Structure 1
Amino acid sequence: MPTSTKQSPRERLLDAATELFYAEGVHSVGIDRVIAQAGVAKASLYSTFGSKEGLIRAYLDRRGEVLIGRLRGAVADVEDPVERMLAVLDAQAAQFDRSDYRGCAFVAASAEAPAAGEIAEATAKYRAEVRSLFAELAAEAGIADPEQLADQLRLIYDGGSVAANLDHNPAIASSARSAARILIEAAPRVATA
């Protein structure tokens, strides 16, 4: 006999926050709307997350886990070292033509957030994970300075997301991929004996 699993107040709040915060912005959506959509008491929000900022942090952490999982999944399907780095951009670009695409949730949340705090911490964590993935892949490809290439590829990753959103141009992914390929191919390789 099938049983339905009722979501906890935490999960309902996170689901509501994910939908509302990404579509309308973390600073535009009031706590009362999240609570109403989640169908929980206000006390549930504060006992679970402590504050709106705590809820935003949980939303960003969840989103970061999903995004990094998607990027790593795309990389796992590719063998060629150069194509593995480009697969990160391809996975990102797959989101650009979605009707609900609103750019990078971390950029949007950070735009009006204090320079320090939970939003800044979540954003830094996600950005470090993207950079780390690029550095790991660059090292595996034999790039002499994988950290520098990781910085450059993360710039393209960031720029692609911003341009796809602000210009409403999912085709920008092709330009981002071409620029990344040029950087990867021009990067000095570790000398082999």
Structure 2
Amino acid sequence: MFHMKRINEILMASEKDIYMYIDILKQWQKAVNLISKTTLDEIWTRHIMDSAQIYPLLPKTAETLVDLGSGAGFPALVLAILNKNQKGNLKQITLIESDTKKCLFLKEVARQLSLPVQILNQRIEKVQNLSADVVTARALASLNELLILGKNIITRDTTCLFLKGQTVQEEIKNITFPCQIEKIKSITNSNSFIIKMTEVSYD
């Protein structure tokens, strides 16, 4: 569906902001465990590019995006940076994170990079009155658990884009909600996928 060359081109157009984000993350990592220390040297491929590959999959009509369990900001802050520099259609990006220290980090990145994002320091299942054209998540929970967590946010019109690893086939089998599912091969890991879910029904 898309190629690494295209993702690299999109990232290069946002290079200044991306490297600023990485610098802030490395500073905060000394005090707050934001990402696995073993991935610090591979941050571009393991985290930045992994997140950026979602950007071309965003529906052209999407204006609102909600990221579940944002952690260090992957993929949401990367998507916010790309959306800003590509003059994308997203008007509101909301990051939901229950860890207060991580929220402070997310707010600091957003402040320094002038990213118009909303950061909610709450548990996902407690969030009310929030809907989204797109819902994203990375390294948070199984597919069925993500649908349960996002029940107050996801509608039949929502496109879910979840980054998943090699257990994804088993997770797909365990989904208990009717929906349309598309498996898209990751460009950063041969054993990983982006799972696109639409028409999710909770009836």
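All of the numbers you see were taken from the coordinates with simple rules; none came from a lab. These numbers come from a predicted model, not from an experiment. Cβ atoms are built from the backbone, for glycine too; each structure is taken alone.
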With Cα Rg over 2.2 N^0.38 Å, for residues 32-135 alone as the yardstick, tell me which of 1, 2 scores highest.
1
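Given a computed value of 10.6 for Kirkwood radius over Cα pairs in Å, for residues 56-95 alone, which structure among 1, 2 does it belong to? If you can, show how the numbers build up before the last one.
On the way: 1: 10.6; 2: 10.3.
That value comes from structure 1.
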Given a value of 5.0 for distance in nm of label points 7 Å out along Cα→Cβ at positions 8 and 128, calculated from one of 1, 2, which structure does it belong to?
2
For distance in nm of label points 7 Å out along Cα→Cβ at positions 72 and 168, which of 1, 2 scores largest?
1
If helix-only ellipticity at 222 nm (-39500 (n - 2.57) for each DSSP H run of 4 or more, over all residues; to 500) is computed and equals -23000, the structure in 1, 2:
1
Determine which structure produced the value 45, 36, 33 for Cα extents along the principal axes in Å, calculated from the coordinates; the candidates are 1, 2.
2
